[in-house]
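No value in this document is a laboratory result; all are computed from the given coordinates. No experiment lies behind these values; they were computed from the predicted model shown. Cβ atoms are built from the backbone, for glycine too; each structure is taken alone.
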Structure 1
């Protein structure tokens, strides 16, 4: 169940990050993916044309509006804040067919595809737009 207040959401997000610090990579990514898929879904909130205006992850939790892009963005921010060496690359991408996916370590894992699992198969993706883990770190760390 998704928390109704910002304070509770913030505490749960902190707990999520603490809970996965010592987990293996696949468990970490599955847990993050599942957590962000608990959010209440809205068809439109963030748009790629306004990426420079996207809220920081704390404001995202406060706004409490989650489209497919914002779920992926939240997942990417969570991963970036963990700063785990085994996750050396994470990108939120928009594919040419309109999917918004979080691609980990050049395709080893893919989040934001399914709520209950992460893909761990390397598939060919045609990238239209991309936001990287490094961009998030530069902005918020």
Structure 2
């Protein structure tokens, strides 16, 4: 349930966090996307975790991957980012337990009216839980 705040509240919209989702949330001049814990299949297929289309604005932010890297062992772990269905990032690391590419958030700029898909893949043979956190600033 949203927290109802007075109209004079300086926080844009006065919206409260309603839970993880695959869409983009905008608060004033900032955005976020929290996928929450999602089980990623161990089949090397890309599991889309965030999917949205920008509007009359562009975004400058970061994508951060969190999860159970150490349970994959010598398997592969990957991150894929698509802008309008064109792959702009396809980063696969093997062995996955050397997850240095996931130690820092990846910077990204997303243009106006662009469809974004962020997904992960791993091939351990078992489903493993991961989260994606995307945050940044909206420019109108």
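General observations
- Which of 1, 2 yields 2.4 [distance in nm of label points 7 Å out along Cα→Cβ at positions 31 and 47, calculated]: 2
- Parent structure of the calculated result 13.8, 40, given that Rg and Dmax of the Cα atoms in Å is the read-out and 1, 2 the choices: 1
- Mean count of other Cβ atoms within 10 Å over residues 87-94 from the coordinates reads 13.8; which among 1, 2: 2
- Structure responsible for -12000, with helix-only ellipticity at 222 nm (-39500 (n - 2.57) for each DSSP H run of 4 or more, over all residues; to 500) calculated and labels 1, 2 on offer: 1
- For 12.2, 35 (Rg and Dmax of the Cα atoms in Å, for residues 55-126 alone, calculated) the corresponding structure among 1, 2: 1
- Highest-scoring label, criterion being relative contact order in percent (Cα under 8 Å, 6 or more apart), among 1, 2: 2
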